[in-house]
Each structure stands twice: as structure tokens, then as C-alpha cells.
Structure I
Amino acid sequence: MGRNRYTPQERNKITATFIRCTREIIDLEGIQQVSIRKVAQTAGLNSATLYLYFDDADELITLASMSYLENYCRTLAADIPQLQSAYEIYLHTWKVFCLHAFSHPLIFNHLFFRPHSKPLEETVLRYYEVYPSQLAVTDGPVREMLLAGDLVTRNQKVLAPLAQEGFFPAEHLSLINDLTICYFRKLLEECGTQAGTLANQQQTERMLAAIEFLTVNSK
């Protein structure tokens, strides 16, 4: 008599094992060294089993890349209640995001600027089904941002409240959003040739200065 089908909780546990093994390979060898075969071996299973849970290596790598947002989410959960305005929340969201992104430029470049085999929003939602406790911010624009997919959509979730409060004309929203993401991508690519906490801090300060310039001069 065959085994009953796995429960959703059991499937999530197995999925988490593969994600953890992928993260271990990334941390030890780099994101370019991840393969289905290597992840399966690390998990002590065969590749056929892995394909029961993931369509391809890109889905697996992208889910593992999401794990690098865990501390970012936890920091926001602790800090957001202390902030008073939509503008403070927007700036702080970017500050925390940059400090994490510039520390792992290849990971964040893969996550937000590489083409994926399935829509990123689907992968994000699946990740938080496996790790619901990591979605620490439970309401408002920040939660909407965390659940969104591409970076343009994510940023718009926390930028839109500024337009709603009259911080800048609503018709400028899309342009500010696009310019913000383009500049962030430029800084992220530069991090590929730099290293260290000081460089990350400098890149973060450049990003925050650009954000203030774009928002303040759009009034």
C-alpha cells in the first residue's frame, strides 16, 4: 500500500530543505555554482525528487535569493512603528534595502534584474508560503511592497503614499519611480567591483541622496 500524499506542511518542509541547501552552496561557492544536481546531492536526495518541487534551477535559485531579504524584513518590522510619515518610511525602507543589497550585489541583481522562468511575484508568494514568519510587517504599503514582484512594482507601493499626501504631483510618480530604480541598478552593478562595509555605506548614501533629490525637486 502506497504512502498517502504529503500534506502542504510536509511539502513546505521539503521545499525549505532544498532552499536551505541552495543557500549553503551560494554562500560557500557563489550563485554561479548552483545546479540541480549539486543541490540534490547536498540534500541527500536525487535530482528527480527535486524536480517534483521546482520547475528548474532558476526557480530554486530565486527562492534561495529571497532568503537574503530575511534580515531586511525583520529590521523593517522593528523600525517602521517608530517612523512618523510616509516620507520617513520611504527613505528608511531604501536605506535598509541598500545596506543589504550592496552587501550581496550578485544575489540582488539575480533576484530583481535577471529574467526568470516564471513571474517573480509568483516566486515571492511561494517563498512566504514556506516561510510565513519572515513576512514580519503585517499591514500597509510596506507589506504590499514585500509581497510584490519586480522592483518597479515594489517601490511604487511605498512611493505612492508620498504622492497621495501631496509631497509631489501624482503625475510625476511613474517617472520618479523609474529613475529611482535605474539609479539603484547602476549602483548595484558598481558594487560588483567594490567590497567592504565602507563601500556599501557610501553606495547607500549616494542612493539616499538621489532619492531625496528626485522627491524634493519634483514638488
Structure II
Amino acid sequence: MNFLVSNNPELFNQYCTALLENGEYQLLSNFSELLWRAATAKKGLVLLDPKVDGFPGLSGITNLKRSNQSINILLLSSELTIEDELSALAAGAAGCCGPNLLPEKIRQIFATVADGGVWISSAALPNLLQRLKRLENLTNTNKPQKENGIQQDEIASLTPREQEIVDLVAKGGSNKIIARELNISDRTVKSHLSIIFKKLNVNDRLQLALLANKKRGA
């Protein structure tokens, strides 16, 4: 069961079609109702407007995940700062969605989180990578890094252009930045990324960036 938790008609109009394609969903008007309904729901997606009645902030996301680990939570807001995004991920959200997203982009986000990935803005990605890298360095200082060996070998087997794109993604570059850096179109960048994801068996650019940064530190 999926949930759209908001009193904003614009959010309903923007997301209802994609939600219907994803299966059944319920439209809820307050956080308290979501909390008890989600506790007994099976695996699903929660689209949460932080302005909804009764939402207590990040603690609400944490409590929601504790009540049901099988649900994925997306915050819907145009007012989140980079720190807000990172805090939401730390609390258990699968991502944050801004306004005016095209239907295809919404479907892509839904597919990414359904596959276990997270969705984060290109502005927040470099900050997240830095924090994760610092955490990994602290926890694995004396630990041999043998994980993802096959994937790392596959990175080396990518074409020179694909490796350039992987390096720029690892630095947190958006599609527009990568396109400008390599003097190619945004569409070409997207096409390369789709091929790279399939070759390396990763779900999204965040997983790709983490893999590439881990290879650098190996």
C-alpha cells in the first residue's frame, strides 16, 4: 500500500498518476493517521508533505521507519536546504523531491527507491559523499577492502568516456555540469549513465559515486 500524505491539491495532481501506476494508494490528511496505518501496511511508498498536520519533524520519519521497515519515505518540499536533505536521509527517508517534476522523473525516483536506492539532489550529493567517506575511513582504517572487487574491475573495463563520466559523478557533478565539462549534451550524459548503471549493476548515481570513491580509496 502506498500513501500520499498532504493537504496540498497541487501535490496530489503532480503525484497521483505515478502512484496509481505503482499500485493502490491512500490519500491522508494528517501524520497521526499515517503512523497507525503504515504500521500494518506491507511494503510500499510514503509521499510525505512536511507541512501536513501533526508532522513532528525528523523524529516522525524515524518513528515511521521503526514502525515499518518495509516502507520507503519521500519528503515532498521545495523549501529543504542541503542540511535538511542530509538530515532526512539520516532519519530514514529514501529521498527528497522538489517541485515541478516531470512525470518521467517522478517514475524514475519511484523506481530508484523501490530498488533500494536513495534520491538526493545534485547540490546535496557532494556533501553526502564527503560524510560517508569520512565515516568509512573511521570504521575501516585497518580493514582490507575486498568488497565490490568485481564491480571495481568492471569500472576499469569501461570506455574512456564512461570512466570520465564516472569520475565526474564521483565528484558530485550534475548532468549539466558533466555535459559542460565534456562538451556533450545532457541527453548524451543520461544515455551514458544508463549504460554505466547496467554494466556495473548499480541502481542510481549515488551508488555509482560511492563505488567510484571506494575504488579511489582502495
Structure III
Amino acid sequence: MNDIKKIDSIISAFEKNKKIITEKIKSFEKIFSFGKPKDIFYELVYCILAAGTSAELALKTVRIITNKDLIIDATEVEIIKELKKCYRFYNVRGKYIYNVREYIDQYYSFDIRKLINQFDNPIIARNELALNKEIKGIGMKASSHFLRNIGFKNLAILDIHILSLMKEMSLIPKDFKLTAKNYEKTEDILRKLSSQINIDLPELDLTLWFLKTNKIIK
């Protein structure tokens, strides 16, 4: 690695925030192991809302629209109406949320575990979720985000902050553009860094995100 100072800053940031990062990862793991189907669904809703917006806005919005379990039974129109009160892309994301809920309910009795447990490992599960034409609004990044947020490891959430740091470290070219086709190859680069500095990929993601935003959300 050609940027020793940057690596040192990553390790330092991880050590500084190790307790909160570790607790955050443990809380993620509990969702899939002990959470209700709706708890897992809410994490999916969060990741749909977080794509292309701020994590803070997505978290605030999901807390509002999951109040009293509205979106569990709401119509598409009702979900969009509720989103319109607090979220910019209410129409498109409202349709995504409604459609994915109906799909999971129809084919998996609203238990996303049944969908995920079909696959041998998180990478296959992520790819299948991202490529499933019945599930709109979650590509490779959002699918990785969702699975990480319910406790799965070995996945990278290649958002704008992570890619920016990777460019700063010359891990990827300055003019690099992320696509579905090069996602796994780029993920492997971050996975190698994770192995090199002995910080698991989920912890590394939160650490890198902290370095760019000075926040640890989810």
C-alpha cells in the first residue's frame, strides 16, 4: 500500500471508535438472529431510502413512516402520502417500498429470512437481491448495505464516501466510475485492505465512513 499515513489514520480511527463500532455491528447481528420479520423489512426500507440521500434523512424518515407499523399494511398511495411529509423522492421510493413488501409477502410470507436463507453465502445473496427484477430500488450497494445492517459480513458498501477514500489512497483511479459489473472487483480491493490491516469489512466500512463524515450512523 502506497499511503502509509492514510492506513495509519484508518487504524487510529478504528481504535478510537472501536467500542461504538463493535456495539453497532453486534446490534446488526441481532436483527437477523432475533428480530421480527418487520424489523428486517424496516432495514430494507432504510436502505431503499438511503440510496442517493443522506443517512440522517433516511433514518429520520424510516422512523416516521414505520410509526405504528403504517407501511406493513398501507396501500401504495398511503405510503407515498406519508413519505411526502418528510422525504424528497416520495413517489419513486414509495412505489419501491410497496412493491418489495408485496413481493416478499406473496412469495415468502413476509419473512425475508426465507429469501436470504436460500443462498449459500452473503455475496450470492447480495448479487441475487440486486439482480432480482421483482425487487426494485436496491442495486449492489443498497443490497450490500441491507445485508450488512442485518448482520452479514464480507460485503462492502461502496458509497460515495468509501469510493472517495479509495481514490485518495490510489486503490482505484481518480476517474473511476462504479457500475454493477465492476462492483465485485472493487469490493475485492477493499477486502484485501481489510485483511491487510486486520479490520473486518463491516468495521472497516464504518471506520472509513467516520473518516469522511465524522459520524457513525449505520
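Since every read-out is calculated from the coordinates, none of them should be taken as a lab result. Fair warning: this is a prediction, and the values are worked out from it, not measured in the lab.
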Here Cα extents along the principal axes in Å was calculated and came to 50, 42, 29; which of the structures I, II, III was it taken from? II
If relative contact order in percent (Cα under 8 Å, 6 or more apart) comes out at 20 when worked out from the coordinates, which of I, II, III was used? I
